[in-house]
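Okay, got some structures for you below.
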Structure P
């Protein structure tokens with residue numbers, strides 16, 4: 001769980017994650033919060049929780065990389081510290097892993113019949129364009145590459161050599177998963193998007209970074225070819 005300045009939501013999202021029967025551990029990486037989030041983290045009392053404090057804000061990608069180094073359970077889910085993605089959907093996103101059909105599962109906000117808060121039109125257009133561009137390089141047919149809700153077998157997490165510090169981590173993960181030949185599935189999830197007034201952090205500049213990362217890591221993945229093809 002990467003976390004930065006989420007004082008308003010951190011206690012509730014932690015409660016929801018721990019309430020899931022699938023949760024064996026919760027690794028929270030606080031990325032230099034300055035709004036009191038760390039004070040709340042200090043009060044958490046559950047043996048499944050492991051809190052890592054970054055010395056300063058380094059970005060979501062850096063927090064995810066740090067968390068990946070600490071995980072120990074068989075399956076790993078990236079769970080944002082806001083309330084946009086619901087831990088009640090763990091059943092859905094884990095099913096292809098539990099049946100042995102998938103190595104990586106993307107939670108799609110766009111192929112779901114599940115409830116979804118209606119928000120920004122141009123954000124959805126941007127997400128779809130980035131997904132299309134990513135698919136062109138990776139030869140996947142995802143509907144939501146930019147989804148933050150992703151689940152992995154731990155073997156996949158351990159194999160990923162990630163470098164992006166900020167929001168470029170999403171296209172980087174996608175390209176490297178595709179390039180390695182891991183089996184990718186996608187399931188529809190619910191989505192309660194938040195507004196900028198609620199604390200949404202992504203900006204239009206992050207879309208430019210995403211394009212750069214799609215091209216950079218997509219070319220690298222094609223050059224190296226699949227390395228972990230499974231049946």
Structure Q
């Protein structure tokens with residue numbers, strides 16, 4: 001068995017055991033964050049039947065995934081990086097989920113582009129849950145307004161996404177996100193990475209974004 005597949009199964013088993021131990025009902029999906037890795041490194045996971053993959057640069061994803069997705073129509077591709085408005089057209093054609101919407105301008109652009117090709121992408125709003133100046137995402141106090149706007153422009157808004165402050169305990173941030181998501185009546189929640197996925201699963205994250213613990217360290 002390929003090491004990436006072993007790593008994926010190991011993570012899934014850890015999550016399952018941890019949730020059973022805490023008597024929490026949750027079955028999060030793992031997004032294998034394949035950014036910077038060549039398709040040869042990713043193919044064993046595809047052959048194994050894994051479907052959720054994450055990229056954070058549109059051009060890299062287009063080069064890497066366009067043909068692969070034609071051959072494997074079940075694959076769901078997640079845009080997890082910052083999306084520039086001038087790349088939206090290409091992102092909409094390729095991706096199934098966008099996790100990083102944080103402005104009305106970006107929401108409107110996605111709505112326009114997907115109407116042109118009659119496609120509905122699933123959308124997450126990125127929340128700057130730690131109020132960090134340097135980080136993308138919308139302030140938690142402005143989320144409701146953007147949620148309403150997304151509904152107005154007929155986006156398929158499914159949930160919220162966050163990246164908590166680095167080198168801080170994620171627990172309190174994930175708890176805030178869960179409450180915020182619930183208060184807005186949203187179903188999906190995108191949070192948790194290699195360092196804190198067990199905490200994210202405990203706080204009912206439905207999509208966990210894992211790169212290095214599956215593929216190894218990036219060069």
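Coordinate-derived values only; no laboratory data. Computed from a prediction, not measured in an experiment: that's the story for all the values here. Cβ atoms are built from the backbone, for glycine too; each structure is taken alone.
The table that follows gives values for the structure above.
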item	result
Per Rg/Rh (Cα atoms, Kirkwood Rh), for residues 85-188 alone, the highest-valued of structures P, Q	Q
Origin of the value 3.1, where distance in nm of label points 7 Å out along Cα→Cβ at positions 45 and 69 was derived from one of P, Q	P
Which of P, Q yields 2.6 [distance in nm of label points 7 Å out along Cα→Cβ at positions 13 and 133, calculated]	P
